[in-house]
Structure 1
Amino acid sequence: MRIAIIGAGPAGSHLAHQLSRKGFDVLLFDAREAWEKPCGGGVTSKALREFDFLRDGGTPKQMISSLSLISAKENKITVAPRHDFAVYSRRN
């Protein structure tokens, strides 16, 4: 069966991935080409705990366990969130 999905946001992308894993021929459409939106690929620790496929799936991601914030005057502070979170590239 051939399936077309309009909208490559989180829901459309997830649906396309799940259907293609089940053997369907899926074509995913979006009005824009892939771009890197600041913070657009961030996934919270709560979402990672709730949805196994986000944490354990094969989609490339970068797990974040600390953040370094640097001011314009080059003052730096490093913080560690209570739980790791993930960042996914929107281009991959």
Structure 2
Amino acid sequence: AFTDAVEAVASAVKAERTVTTQFEAMMAIAHQENDYRAVPLLQWFLNEQIEEEATMGKLLDLVQSGLNLFQAQDYLPAPHAEGEAGAEAGA
């Protein structure tokens, strides 16, 4: 259990950074193996992951600022529409 919102969001930021590192490792392997079909797919996921990491970083800043947690969503980017993400992945 977390002691406060800052601790919870900091844990989420750490998890997002771990996932980003994992995608970077997969991209490096795809390049080493000359797996050119995997590169665009991994790039899409990596770009999305970088956005997620940035969003969580902004949320951490907001929570650390002492902002009312119910107001935090007003300061974060709107989530992608489901159809939009699917269309990008298929491109």
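Throughout, read-outs are computed from the coordinates displayed, never taken from laboratory work. As the structure is a computational prediction, the values presented were derived from the model and not from experiment. Cβ atoms are built from the backbone, for glycine too; each structure is taken alone.
Where is relative contact order in percent (Cα under 8 Å, 6 or more apart) largest, in which of 1, 2?
Working: 1: 28; 2: 33.
Comparing 1, 2, the top value of relative contact order in percent (Cα under 8 Å, 6 or more apart) belongs to 2.
Of structures 1, 2, the largest value of distance in nm of label points 7 Å out along Cα→Cβ at positions 52 and 76 belongs to 1. Of the structures labelled 1, 2, which one yields -6500 when helix-only ellipticity at 222 nm (-39500 (n - 2.57) for each DSSP H run of 4 or more, over all residues; to 500) is computed from its coordinates? The read-out was computed on structure 1. Computed over structures 1, 2, distance in nm of label points 7 Å out along Cα→Cβ at positions 20 and 60 reaches its largest value in 1.
For distance in nm of label points 7 Å out along Cα→Cβ at positions 4 and 28, the calculated result is 1.7, so let me know which of 1, 2 that is. Among 1, 2, the structure yielding 1.7 for distance in nm of label points 7 Å out along Cα→Cβ at positions 4 and 28 is 1.
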